[in-house]
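What follows is a set of structures to go through.
Every read-out reported here was derived from the displayed coordinates using simple, explicitly stated rules and does not represent laboratory data. Just so it is clear, the model here is predicted, and its values are computed rather than measured. Cβ atoms are built from the backbone, for glycine too; each structure is taken alone.
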Structure I
Amino acid sequence: MSALFLNTFLNSPADLSNQAKQLLTYSEQKSFDLGFDWFNLLAATALDTDEKTRIYVTNENFENVQFVLPLKHKTLSQNLFALTTFYTSLYSPAVIQTNSISIMASCFSAIRHEQPAWHSLRLQPLNRDADEYVQIKTALRQAGWLTFEFFCFGNWYLPVFTVNYDAVFSQFSSRVKSTVKRKLKQFLINANGNLVIVNGGENLEQFIQDYSRVYASSWKKPEPYSKFIPELIRLCARRGWLRLGLAYIDGEIAAAQIWIVCCGRAAIYKLAYDARFEHYSVGTLLTDHLMRYVIEVDQVKEIDYLIGDDSYKRDWMSHRRERWGLIAYNPRTFLGLFGAIKQFSIDSVKKLQCWLKRNKK
């Protein structure tokens, strides 16, 4: 007897069943931002006022949860998006490994036939090198969506094969090694500097205030969602993921970094420093201090600089990969079909330009 898939949606991650949460927790082993706690945090603190969550769940034979697809949409729009923000470094729905394409195709087909109809579905950023990327793309096309790929951003990372940080440090760029060796003594002795790593504890709220203070003094724009970062720090502390690095000069906060250690992987999430102390290279010293900790104490297997191709990341990281997205259009609606034709035209022009560039004499 073939399986019967039941596809439903919920309006909040908090409404998910324990079984659905467990499936998301399994996905969390790949990255901290694929689990229930992350999606619940985004829904609570990092959405615009006109955005609503829409969480699709597929059950087999009305019982076992097979697929969880966290999405969002704007109230006056019939376009669906992955439940992500610019805070998200990786996205993927949660699906069981057996018969995954058929399971996802069932859900994608149900979404395509909903009324009022959805014009498009955008999923990003995805791991293009993972099996599930091909599975999602195949399932979308089997379900009748006109699907296209697009580049999101580069992702620099460092595989770690030792717990000896000095061995890792010796492989870094000459600029990093020189800066750390020259500046550390100045920072500790001349500037009365102090480097701290916080995992949680009773003084966490004071450390959150220190982070917020140095972020406000940095070159960075104010956070558009003011509650997100403090709540993320609290969440990471509860889960045992938090590695909050803080640099002080004469007792004054000079730099801060949020690192997240989850399932053998350290993610460098947020960086900020006070420009008044830039001449001490406090950011570089703090990165060095945290990197030693996650390698020697946490014994991580990978350090990930997450989003973007910023040049300074190459001083610390050795490998680069790419995150891509999928945009799928519904041919059952005029706007969906128009969007697909427009996307096909854009992609065709880009391919022609690349071909002409390669063959230019």
Structure II
Amino acid sequence: MKKYAAFLSFASHDIELVKTLSQLFKDLKLVVYFAPEKLPKGSEEWQTEILCAIKDSTCLIPILTPQSIIRPWLLYELGAADITKLPILKARTSGVSDTDIQKMPGKNTFVYDLGNENLLKELVLKVCEKYKGADARDNMEPTLANFISTGDNPKKIRALAKRRKVFIGGSMPLDNSYMEKLKEQNPTLKEEEILANIVKKITLKLLENGFYLSSCPDIGVGRAVMDGAFEWCQQERKNLSTVYSMQGMFIHSDFSSGCSLEKNSTEELLIEAFKCGFVDARKKYLIDHEFFILIGGNERAELACKAAKELEHIKFLPIGCFGGTALNISKDKTCVPFVDKEWDDDSLNRLLDTMKNV
């Protein structure tokens, strides 16, 4: 018998999910290799340690998420398992399609959806069978169904696997002519208030349907997202951190607020440095998301768009009916198509359908 029942291959952004999965196997007396716990701290031979652990495992479980499928190290571990003829049991979360998996190297084997109770159970049983044999699987099966259905760790795994992360950004466009019809319908409100109310409705709709949201609250759209998330959590008696995270560009935002992005002979290098820093910083916190929704937007939004496009896994969804950068970029073929010419009572449902089906 090998030392480990399975080797868990994953991206660092998914550590909460994988740590919980590791604990699930522990609870069932199945020893798996989870690098943060098994890899010696400060080891200079960590690559050798990883390869030895793969060889000393009964199977390899790659945790396929929108973030991990583009990570070279996960592909490296898949290749190492393939070379050593190690069985590969692919497990995925929401946001990873069959097409995404078909693009990956290796055989297109069965995929276990971690958000599905029955498939999570089948994954555990398959690992048990490969590690301890068919009899051990048969002995585990009668009690496993109830444990997977009611246990805290299995519930957490399913919740994390179903969670789809969305960053919402943007601002009131300088040209607010696209808001005229909405202004006619809400004559007592300013354009900024109308847009903020719509953003709150988008926030509430996405939270009601299980999405996890992030925004920069130092800009108008981002503040409305945070306010909407806080309001929803009060209604549902939930902790804000379970559905929303605050991202920040405060230093960059303060610097750019008095800075024209147009070049001149004395500012060229400074502006270029700012642009590069802005894009790199945006990429650092967009990388952990599946969707980027842009609403309106002005000059700085163009740099955020550049950051999103450089992250190939991001599903970029500009809502162009409010004008601004989102309108200008909505015809780009790399964007998720959402072509509403104006915002109406059914736009929320169309947005949700688009995100669920993409």
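For distance in nm of label points 7 Å out along Cα→Cβ at positions 98 and 346, find whichever of I, II sits highest and give me its label. Display every interim value, and only then the final one.
On the way: I: 4.1; II: 2.9.
Sorting by distance in nm of label points 7 Å out along Cα→Cβ at positions 98 and 346 in descending order puts I first.
Comparing I, II, where is FRET efficiency 1/(1 + (r/R0)^6) of positions 194 and 322 (r between Cβ atoms, R0 = 30 Å, to 0.05) highest? The partial results should precede the final answer.
Numbers: I: 0.20; II: 1.00.
Largest value of FRET efficiency 1/(1 + (r/R0)^6) of positions 194 and 322 (r between Cβ atoms, R0 = 30 Å, to 0.05): II.
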As an exercise: relative contact order in percent (Cα under 8 Å, 6 or more apart), calculated from one structure in I, II, equals 13. Which structure is it? II
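Please state which of the structures I, II yields 2.5 when distance in nm of label points 7 Å out along Cα→Cβ at positions 210 and 314 is computed from it. Kindly include the intermediate steps, with their values, before the conclusion.
Values: I: 3.4; II: 2.5.
Here the read-out was taken from II.
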In terms of mean count of other Cβ atoms within 10 Å over residues 10-17, which of structures I, II is highest? II
One of I, II was used to calculate helix-only ellipticity at 222 nm (-39500 (n - 2.57) for each DSSP H run of 4 or more, over all residues; to 500), yielding -16000; that structure is II
Distance in nm of label points 7 Å out along Cα→Cβ at positions 138 and 330 - structure with the largest value, from I, II: II
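Hey, distance in nm of label points 7 Å out along Cα→Cβ at positions 18 and 90 derived from one of I, II reads 2.8; which structure? Could the numbers behind the result be given before it?
Values: I: 2.8; II: 1.8.
Going label by label, the one that fits is I.
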